Structures are given as structure tokens and as C-alpha cells.
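K.L.:
The structures considered in this document are given below.
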Structure 1
Amino acid sequence: AIGIENPKIAVAALNPHGSDNGLFGNEEKEALIPAILEAKELGINAIGPVPADSIFHLGKSGIYDDILSLYHDQVHIACKTFDFDKTISLTLGLPFLRASVDHGTAFDIAGKNLAQAISMVESVIVSCDYWNLMNK
């Protein structure tokens, strides 16, 4: 959440229903919960793991400032449903911000005058906002 001093970051669960106490897997107990606790010790306002089937609805309603998804399609399904044309992809944890369009290469429409520039424009705007914030 660019520009929010102490954002509430919801961490999506990996397994259905957040594993349902181990019924669907142990990744939440063995990896996610310890990582969230460690993040909290570092002063990060991390919340979760939150079941992936409801995290985006809760996020859209304003309960969270940001959502951390564990894999590509987990986040892209929700984001493209909310606003297919303006979604962008950000990669965090690198020594730089990686921002890109969210629709892949779109080779299937290349050269056919069908492509929309909206996602690219949004990617550039977010990158500039991030740069301005980091270089105050």
C-alpha cells in the first residue's frame, strides 16, 4: 500500500479454508503463521493467513490496505474480475520495483489494432508514484 504509513497487509492462505486445521494441508501452520508472526515482530502489520476465497472481498470492502498473495493466479483471478483493463503486476522483495502489464504478452492480438494501453499506463503511473514516494 504505497503511501500508507502502517498498512494492514492480509496474507492469503495457500490451502482451501486456510487448511481447516490441517484438513487440507499444513502449510499455514508450518510456514505461513510463523512468517506472519516474524513479520509482526519486525513491525509489519501482517494479518492472516486469510482464506483466499474471501480475502479479496474483504480487501475490496476496505478491511485491509493490501493483500499478499502466494502465487500468480491466486491474485490475478480476483484483480482481473474487479478491473480487467487497469490491473498491473508488481513484484516485491527485489532491490527495485518491478511493475508490468497484467495481461501477459498478448501475442494473440499483436499487430491487429486490438490492444489497449490502459494497463501499461497504470503500470507507469504506479511506478512513478512509487519512485516519488521512495525519493522524498
Structure 2
Amino acid sequence: MTADTARSIIWHGMFLFLLGLLTGLAQMQFTNPRMGLAAHMEGLMNGTFLIAVGAIWHCIRLPTGLSAGLYWSALYGAYVNWAMTCFAAAAGTNSMTPLAGAGFGASWLQEAVVTAGFVSVGVAMLATAILALWGLRRIPTQ
């Protein structure tokens, strides 16, 4: 758990936050502007999440392999969540987001891509949360 790794996560968090801000500027250009707003918020929230993970990185105690798993699952989950929401907004999908996608529809392939993307994000973010909690557990002193 190095300072360079923490700095990298924080950098990605700030970059994703910037992407979220830029998405907000383009919100009305999406096929589904409501989903564009969701993409804007996903960029902001996931960027903030990565900044928080980077800020507590020094407190997380995991073996090297699990630490790498946490790093990559957090980055994957955060970026792909934003990207899939942008794609859903651009394509006008609605199967995974019936409230934000009400009144819109897309091809079966676009719906399948969004479904697979959101499912993979769910798995990645669950892994991220579990690994982070495991790494933050209290280790008994000898």
C-alpha cells in the first residue's frame, strides 16, 4: 500500500470527477437527457469515491495480490459505471434503468451491452467494498 498507489487512485478520482463535470455540460445532447444527468452524477460520485479510497489507502492492510485486486476493481467499477451510463444515455436504453429510461428504447444489442456493463460494475464494486472492508479490519497485536 504505497503512497504512489494512493496518489494514482486520487488522480483517477479527480480525472473522473472532471469527466463528470464535462458530462454535465453535454447532458442535453444525449438521446435521453435524464440518463445524461445520471451519467453526470455517476462521474461526480465515482470520482469522489476514488478520492476517498485514495485518502484511506494507507489504512488498508492487504496482501499484494488482494491490494492489486482492490485497486483495479475500484478503477474498473468507477470508470465503467460512468461510461455505461453515458452509453445508456446516448443509446436511449431502458432495460436496466426503467425509471430514467422511461419512454426510450434501444436495439437488443445496445440493451445487452448496457446490461452486461452494469452487471460487471455491480460485481466489481461489491468486490471493491468487500476488499476494502477486509483490509480495514482490526488486526490483533501480538
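Throughout, read-outs are computed from the coordinates displayed, never taken from laboratory work. Values in this document were obtained by computation on a predicted structure and should not be read as measured data. Cβ atoms are built from the backbone, for glycine too; each structure is taken alone.
K.L.:
Starting from the value 0.10: which structure in 1, 2 was FRET efficiency 1/(1 + (r/R0)^6) of positions 24 and 96 (r between Cβ atoms, R0 = 25 Å, to 0.05) calculated from?
P.N.:
Derived from 1, not from the others.
K.L.:
Moving on to the next point. Tell me which structure, out of 1, 2, gives 0.60 once FRET efficiency 1/(1 + (r/R0)^6) of positions 8 and 32 (r between Cβ atoms, R0 = 35 Å, to 0.05) is calculated.
P.N.:
2
K.L.:
To which of 1, 2 does the computed value 9.8 (mean projected area of the Cα convex hull in nm²) belong?
P.N.:
The value was obtained from structure 1.
K.L.:
Please state which of the structures 1, 2 yields 3.5 when distance in nm of label points 7 Å out along Cα→Cβ at positions 16 and 112 is computed from it.
P.N.:
1
K.L.:
Here relative contact order in percent (Cα under 8 Å, 6 or more apart) has been calculated and equals 23, so which of 1, 2 was it run on?
P.N.:
Attributed to the structure labelled 1.
K.L.:
Identify the structure, out of 1, 2, from whose coordinates distance in nm of label points 7 Å out along Cα→Cβ at positions 40 and 104 was calculated to give 3.9.
P.N.:
Derived from 1, not from the others.
K.L.:
Starting from the value -26000: which structure in 1, 2 was helix-only ellipticity at 222 nm (-39500 (n - 2.57) for each DSSP H run of 4 or more, over all residues; to 500) calculated from?
P.N.:
2
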